[in-house]
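A.B. asks: Following are the structures in question.
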Structure 1
């Protein structure tokens, strides 16, 4: 993996801190899935006990990828129905958006911003067995990440700090409702509204990338209704750190 520096609020976030967050989430999802009858191999617990996040991540993603996405839609339906209801209520109670942002610096890279963003979008939006696994492996809180139509990604996940999962659809290229802007020097983006199945817009994303020195700077940005507590916005920064360090590592 190329050297990568991760920043939250202008401060460098050590790899160990992200690993700690991911290990907690790995344990959380292990407990949830085993309670619901999913069988892990013995090595997973060994890896968790040894704090080997890389190996545990692979085992969890392999397990999830071995099931049809409908398995997790069904398993999480009651919970994400509550999560979606909370999001739907939050929208009219919010006059603005809050942004959860995490930045990634790759000090040395010959790749262009266009190449990197296109490669990430390909993994996210082209349904193959490999991409299914790769998307699930980016974060323990991912359960469904598949394309349902051109430039539309279905997502079933637990956002950082939320007690419930959500099921929504990221509509890349449709910036309806977005309030964020491209940062200084950024020209390449993957932006889109996050919509519930009934079309309710609950937020969105504006991920962006630019050249910086001899390398690249990537900004992962998610918009949330402003009524959400800052705690959740801050926890989602770790969610972004976890998942985009993987997506970026796949393509750089």
Structure 2
């Protein structure tokens, strides 16, 4: 397609370049993406925030933080101000590196530059805190969201519940669920998956079975993760869930 455009005398614009870079980045072809990125200036075009953010996000997902931060510096050189999305990409990369201190410092820097973290920012930080076994710090971030007037979504609550479940603290996880419901957000299938797995982790299989029934009674359809939890955490431990009308489907996944 690119060669055809050039052959027809059509000059690619920045939208075309952004689409091509995005395609390479999604396939983790960073050398090719960087080559296209460098070609932009050679064609006397100016990269925009989308161009930079796409590259920064891809670098961060690949753990190439040095390259990601270098591109942020290049943005400033081009007088393109980093936006919330830019910071979210970098914060996400630092969280994957389990460097929560640096991630929080970047949040502070963002705020000092007149930008406010959004729900995505805090979801990233909450997930990062839970991944390093610090769900209480994650809950402090949840409180911070409320203080800033941000509205946590299902991802926020489910992530925090999972953090508590990972350390076997079902009481705290259920408190988060109650908090979520108080905010008029009903549990979804991910919520139930998290809590069911949490109960299985501490060998409370009857409680897990009760939650599975509750989920089905509410008309929520089990997804692949639900079946995997039932198979790995219940069936393979010799526990047969007592779910009338659903046993065949669950057994078929084993």
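A.B. asks: Please compute mean count of other Cβ atoms within 10 Å over residues 50-57 for structures 1, 2 and give me the label with the greatest value.
C.D. replies: 2
A.B. asks: One of 1, 2 was used to compute relative contact order in percent (Cα under 8 Å, 6 or more apart), and the result was 9. Which label is that?
C.D. replies: It must be structure 2, since only it matches.
A.B. asks: Next question, about the same structure. From which structure (1, 2) was FRET efficiency 1/(1 + (r/R0)^6) of positions 82 and 114 (r between Cβ atoms, R0 = 41 Å, to 0.05) calculated, if the value obtained is 1.00?
C.D. replies: Structure of origin is 2.
A.B. asks: For distance in nm of label points 7 Å out along Cα→Cβ at positions 98 and 234, find whichever of 1, 2 sits highest and give me its label.
C.D. replies: Largest calculated value belongs to 2.
A.B. asks: Using P(r) over Cα pairs in 10 Å bins from 0, in percent as the calculated read-out, with 7, 32, 39, 20, 3 as its value, let me know the right label among 1, 2.
C.D. replies: It traces back to 1.
A.B. asks: Related question: Quick one: distance in nm of label points 7 Å out along Cα→Cβ at positions 178 and 226 came out at 2.0 when computed from one of 1, 2, so which one is it?
C.D. replies: This figure was derived from 1.
A.B. asks: Upon calculation of helix-only ellipticity at 222 nm (-39500 (n - 2.57) for each DSSP H run of 4 or more, over all residues; to 500) from the atomic coordinates, which of the structures 1, 2 produces -14000?
C.D. replies: Of the options listed, only 1 reproduces it.
A.B. asks: Rg and Dmax of the Cα atoms in Å, for residues 74-161 alone computed as 16.1, 46: which structure among 1, 2?
C.D. replies: Answer for the origin of the read-out: 1.
Here, each number is a calculation from the coordinates, and none is a lab measurement. Just so it is clear, the model here is predicted, and its values are computed rather than measured. Cβ atoms are built from the backbone, for glycine too; each structure is taken alone.
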